[in-house]
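None of the figures in this text is laboratory data; all of them are computed from the coordinates on show. Bear in mind that the values here come from a model prediction, so they are computed numbers and not experimental data. Cβ atoms are built from the backbone, for glycine too; each structure is taken alone.
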Structure P
Amino acid sequence: MMKTDLLCQVANTLYLNHYQVESIGLQDGRMGITWFMYQYARKSGWKQYEELGDYLLEQILNNTHTKISPDFSNGIAGVCWCIRHLIDNSFIEADDDVFENYNTIIYNRTLNDCIQELDTTHNPVYTNGLYALYTHTKEEEEFTQISYLEKILKLTEKRTLPIGFLNSILYVYLASTFNEQKNSQSEFEQLFYLHTTKALQANFYTKSDRSILKLLVEKANFQQSMNWNNLLPNEIITPIVANWQILIYAPILNSNKLSCNEQAVEQYIKEKLINLTPDDLSLNGLTGWALQQIV
């Protein structure tokens, strides 16, 4: 089956089954599907996908209230990030006023709130940092500078952090305009290396997480004093399940895809199209794979 045919099948499946997804979040909810609908409408020229995107976005905005978690993965921060992405790429039009109340909710979170997210969120990431990168407010410097990232790593030194969370920390380190002049005496690399070593030894990652980590470390161009080559040797990793974070980190990685076994992916998707569950419609499932083909 040609990839374009498979993409069309996935698009139709998402179009017909979006109602199965009840949450509004980015990773597991309707926001990810909405993102795909706008992207696919532009690629295919089929208006019905854009119309569904408009409908889903309206439903999401009607349900974004203060009782929803502020986290990035499936809460307010991820929804607002995606809406801003749609605005910046001319899919929709909206004023910055739409974000004002949500900015307050997210930026009122303390350092401990960011860390507690590790215990309360599925697939946690560094919410405040990822969100601050795209809001262009005064909070961007506070939440993305090296000293703040180091505080997070120090306060969690007795814990084993998932690689997915560490990836988000490293991405913020790389993407922040306030970290352009990297301090060679900074503790960041050493702290990050120690956390990464512990997480890899504990197998606290997916294959996709490890693939993204290697790409980010290569971009970081860390000093050779840390033995990154032994920690992350060259290997062929062929994850089948999509990793939604690769879509978020594309500006730094200059890529929105992970290497994969195309035949295995095709077979996997065929099986999912037959035995579909709501989880399969997420950014870590069919929606994520489909977006990676067209973003």
Structure Q
Amino acid sequence: MELISRHQKPLILIADDSRVTTQALAGYLCDSYRVQVTHTGSVALSMIKDIKPDLILLDIGMPEMDGYEVCRHLKEDSSTKDTPIIFITARSSIEDEEKGLRIGAVDYISKPFRLATTRARIHTHITLKHKIDQLERLSMIDGLTEIPNRRFFEQQLEKLGKQAIRNGTPISLLLIDVDKFKPYNDNYGHGAGDEVLRTVARAMADAISRPMDVVARYGGEEFAVILLETDSQGAIEVAKNLQATIETLNLPHDYSDTANHVTVSIGTRSIVPDTMENLKALCRQCDQALYAAKESGRNRVVAYESLA
């Protein structure tokens, strides 16, 4: 899961065709922020996806592409739609200001402007955005295990699935169930059960080393893993490694008829998707493989491909 570091100063992109304006703003802001500058709308649009600024100061009257059009493009793109945009422009009519705010800007500053007031507004909007980002990240984390939750899993499955469709590459899913977890809870207590879930979650998260892969709590005692660019054989190998990792924890479970320690059952499914419907089927088929693993004795890995 990608977390945003705040050790660096926030990054501001200034897009204005007036070099006097950009020099004044950049010089005044550079002590508190990292600043990049461009003088055309089209270049600003291409820069934004690469540098991912924390806030954009955007002039309206620029060559090639005006600020309104740049703003519209950014608000239509899911990767940039939440980036705060402040229009800073010589256009001071109420109609222009209304238009700017209507198409998605968070603020509108008319020239001539006071540098101190402008910096205060920038600080307010960046602080607000960072707080919103923090809440969004927290909403994607499971409170018990502190790994990504099902909401994050579903968002990432859609995102990574679309990437696999574009690239024509495989994507694999693992569904993992802690064996005989209800008897564990009933006999050891819910506090001990919660600690088992935390321990299993940490162990699996540590075992999945690639940053592009996802480990999440799927619900209850179930976990899910998304493996990008991984075929069926690779998914089976990862699943067996996870199974062995949990075994080596040697967490006592005297109330399981599978083993005298905590074990997991894992279902796997791998596809090269060409439609979003394939991705919906991926979850159903992986669940069928997990069911087969549990029905055939638990503490094992079953690939959906082996059920055909």
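Figure out for me which of the structures P, Q the number 14 belongs to, where relative contact order in percent (Cα under 8 Å, 6 or more apart) was derived from the coordinates. This figure was derived from Q.
Structures P, Q were shown, and P(r) over Cα pairs in 10 Å bins from 0, in percent at 6, 28, 35, 23, 8, 0 was computed from P. Structures P, Q were shown, and Rg and Dmax of the Cα atoms in Å, for residues 60-147 alone at 12.7, 38 was computed from P. To which of P, Q does the computed value 0.35 (FRET efficiency 1/(1 + (r/R0)^6) of positions 36 and 172 (r between Cβ atoms, R0 = 35 Å, to 0.05)) belong? Of the structures listed, the value fits Q.
For mean count of other Cβ atoms within 10 Å over residues 188-195, the highest value in the series P, Q is held by structure P. If distance in nm of label points 7 Å out along Cα→Cβ at positions 92 and 196 is calculated from each of P, Q, which structure is the one that comes out at 7.1? Corresponding structure: Q. helix-only ellipticity at 222 nm (-39500 (n - 2.57) for each DSSP H run of 4 or more, over all residues; to 500) computed as -15500: which structure among P, Q? That value comes from structure Q. Computing Rg/Rh (Cα atoms, Kirkwood Rh), for residues 28-203 alone gives 1.01 for which of P, Q? For Rg/Rh (Cα atoms, Kirkwood Rh), for residues 28-203 alone, the value 1.01 is produced by structure P. For mean count of other Cβ atoms within 10 Å over residues 12-19, the highest value in the series P, Q is held by structure Q.
If you line up P, Q by mean count of other Cβ atoms within 10 Å over residues 76-83, the top spot, with the largest value, goes to P.
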